[in-house]
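Each in structure tokens, the structures are laid out below.
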Structure I
């Protein structure tokens, strides 16, 4: 990778948070025929997170604010730790549409306002694309729009994972494929240079493909995640007849070649609804202050995934969140959250 002087550093997810950002669900077509329980799932997630840190909840309008507040009260969330912000959104997947917070050279917090175009797949993204700038203004931090070769860069938070010390995980399928192509003008070397400048990355670890049913075409946060500066968990499929077996084995071999500590994480049995396979993965966990929330799927592997992550995060509570309904929206806990560092 070419030597580039970094302007920013993206901290690891486990570094201290000022809070978590998420957006209250309102787009019924994201959970067709199954939207009813989704606000209650969000209520449970917020209730859990609010025990450990501030939760900033984006609501579309005054009516939604009232409904969200009523649900949070009924689930006994610590509302002293919950802030409701009225901001319009297209969808509620803040990991991808929200700001990625970083520190500048002086250690000042900055909101990186990457371009968002709905995974290069859906036409309605222009409201979500404004979200990082609005959040930055509310929080009183500067916003910077990353560019490369004069063009604003499209990047979703779910497509990358960092250890805060110079390493970044991503996939070729998401960033280099011509399918759902985010940045046609950018090569592998261009991405690496941009990551060096804006995220403080010295080395990019490229995996190949994502899991079956992934609407994003290869997001890393369903595949492999840093749990410390030198440890990565990666999902592995044991059933050789499963569509995920071969690509996950290839990703595992690539990770082993890094000489980092690689810990396997199981995959749940296929989650299928309306004859569609849904991207259920234990790698979509979210690390907050004092807690790691982990998606569970009423599957025997739930306890193995929770146990593995509990061993990797001995200083945090590890809490399973039932996500069989939530994952019908093609994402779970990491997809819906975005950390704001202190």
Structure II
């Protein structure tokens, strides 16, 4: 998942949806019905959609999962660039859903070097969904020449999964269906979490990719990132140390010297990416080994596979990996003291 080097500093924008309705009860697709204009305000501008979109394109990470979850196959979407085991550009839950829905497969946009504007334009979309994204103002302006674009509401790469669904489904003229999807996922999460009572109240932090060859400093995701946000759904809490650090920035990650580890002594569980080598390196480091979660072996090390990818919750990945992720977290929680 590519990210912009720096987050665009933007004022918080309120989400406004104006009149999404269908006047004909038998007009499921909006054709010939009384579709009312949708206006959505977001961090990069205001998007107005005058007709129900039929051809949906998505850019950046995971936005395609909203239309897919709602039964709509996009005409084009970004190819997966992290956790794609077989290199086909599709994460397994996306591939599975596409097979279920059938129809014309979407064009896959190669975003290795950023948004492929020409490829997007060639799909002739009616709307471009990017509620979870790192679009720059320039990206947004260029895409807006192709079709109406829905960008992130406040912070680049910081849109919670519920709001991603709300924004993208509203832009499709399917707000009610989006709300139903959110409610369904919430019910599923609650039922799964109930099986792991040892998680409740444990504090957790998410380290970014750790370099075992240089542990002089560590980086962690702030509360502005969706991975730590997901902890709350799983009945975990955010350590006060991470809350305090996050309140002082709008960045999705921060870096601290290993000599400052006493500042994160309130962490019960650490989640990070990597293999057993990462855990061994953390435990062998004289400074980082002092972190309670490290000392207690309360560490979840996620592989660079679909499981690791899904620690960043998205509409289709939640169901696919939820139980496996909870099981790993519960094992760490059992070790926490």
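Listing for the model above:
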| read-out | value |
| --- | --- |
| Which of I, II leads on distance in nm of label points 7 Å out along Cα→Cβ at positions 60 and 196, largest value | I |
| Entry that produces -0.30, -0.39 once log10 I(q)/I(0) by the Debye sum over Cα atoms at q = 0.07, 0.08 Å⁻¹ is calculated, selected from I, II | II |
| Computed 17 for relative contact order in percent (Cα under 8 Å, 6 or more apart) - originating structure among I, II | II |
| Origin of the value 0.4, where distance in nm of label points 7 Å out along Cα→Cβ at positions 236 and 252 was derived from one of I, II | I |
| Source structure (of I, II) for helix-only ellipticity at 222 nm (-39500 (n - 2.57) for each DSSP H run of 4 or more, over all residues; to 500), computed value -7000 | I |
| Value 0.35, calculated as FRET efficiency 1/(1 + (r/R0)^6) of positions 244 and 308 (r between Cβ atoms, R0 = 25 Å, to 0.05), assigned to which of I, II | II |
| Which entry (I, II) yields the derived value 12.2 for mean count of other Cβ atoms within 10 Å over residues 100-107 | II |
| Given 3, 15, 24, 26, 20, 9, 2, 0 for P(r) over Cα pairs in 5 Å bins from 0, in percent, for residues 76-139 alone, calculated: source structure among I, II | II |
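Where a number appears in this text, it was derived from the coordinates with a stated rule and is not lab data. All values reported here derive from a predicted model rather than from experimental measurement. Cβ atoms are built from the backbone, for glycine too; each structure is taken alone.
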